[in-house]
Structure I
């Protein structure tokens, strides 16, 4: 009798545990659907915390946007991000590439630096000036190539692969830096030395070609397009 009564009790216990597990899986799946990871280059994350973000949150209150910022290129194939904003040519056939704008670079220096060194009369000759250069790993950047061509007689006092580090070094008066205009033009401690841009890089939004685009991912795509469109003149350096 006891044995026959134990079977329904055990069945109910197993059923309860299965239902709990299914509920947990459903909650995790729902969380994964609402979470969108966006990778962007370092230094421009502040552009994406604008009023546009508040509008996105009002329209999609369950959306959890994660911004991954840095100079390292994330691997979309490994799921490190759902979407990425990238600069430069993109040759990966597995990615959908949507060009949004061009990013311009110009030369910048702080007033403290210019108090010690006269502003160069001719940017084609930076001899005698102290230069904040690019890490060798960024040698393919048009701005890095421009610096190498024009600053041969200058003294490279620092090299970095992080634009934000180069920005801070320029602000500290360490030397002249070639920076994205979106960084240099918005830094009050710096003076722009070249009215025209010295180099440009295309900026594109990319994602995996086989990715299933949820409503939340599509909303973030529209959000990124709107933010870049709002800031296109600033990013281009025009």
Structure II
């Protein structure tokens, strides 16, 4: 962890947070709302739940995984990236269950430290606090959608819907592709959709052969061919394939 003194103007680093302000208000707030920066190297975030600032952290760049284990076994994983608000804890609030949380930076990550000074600085603009609360609500909604995915009967549909949820939240459009800048592994995906890793690997291979997905060398993903509602025919053909047959192209 880099603890060197570095600061950032929050509304320049995260312009979306100031959408509720008028032009004049925005100009003043842009210069007044400043936060210090904490940098994380890729790897385990040791001491993540120690000395958490009053307002938590805002992710400016990079990606963090929140891995939840129940009875010593990894049971779920959540990803937090650009624009997300978090307050790290080593537990998940289940007093009667042995549950633990591990925080891990999947790549070099920059966090804005929302400490007491930051909270005092934003007081003249309640729209900014409302924007941060909206980020928390967005995170909760996204987790509810991921939970719903695990109840879909078909694994290929679970995988494709999951990727388009990532695309809606963090995707970058590039021509006829959408780039998802999250380094998802096959095991990560398995934890997210409630499937076994070998099944996920087989499914990803079929979706790649069909031209719907492509993983880049850095672990990021490209989505092609449109969202799941537009790919039901292709998915039905993939599901009907016998082992060893090539998937149809989208």
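Since every read-out is calculated from the coordinates, none of them should be taken as a lab result. Owing to the predicted nature of the structure, the values given are computational and were not obtained by experimental measurement. Cβ atoms are built from the backbone, for glycine too; each structure is taken alone.
The value 2.3 for distance in nm of label points 7 Å out along Cα→Cβ at positions 86 and 158 was derived from one model only; which of I, II is it?
Numbers: I: 2.9; II: 2.3.
The structure behind it is II.
Work out the source of 2.3 here, i.e. which of I, II gives that when distance in nm of label points 7 Å out along Cα→Cβ at positions 166 and 198 is computed. If you can, show how the numbers build up before the last one.
Details: I: 0.9; II: 2.3.
Of the structures listed, the value fits II.
With mean count of other Cβ atoms within 10 Å over residues 126-133 derived from the coordinates and found to be 19.5, which of I, II does the value describe? Before the final figure, lay out each step's value.
Details: I: 19.5; II: 15.1.
Corresponding structure: I.
Which of the displayed structures (I, II) returns the greatest value of relative contact order in percent (Cα under 8 Å, 6 or more apart) on calculation? Walk me through the intermediate numbers first.
Values: I: 29; II: 16.
Largest value of relative contact order in percent (Cα under 8 Å, 6 or more apart): I.
Could you figure out which one of I, II the value 7, 28, 31, 22, 10, 2, 0 for P(r) over Cα pairs in 10 Å bins from 0, in percent was computed from?
Working: I: 7, 27, 26, 17, 10, 6, 4, 3, 2, 0, 0; II: 7, 28, 31, 22, 10, 2, 0.
Value 7, 28, 31, 22, 10, 2, 0 for P(r) over Cα pairs in 10 Å bins from 0, in percent corresponds to II out of I, II.
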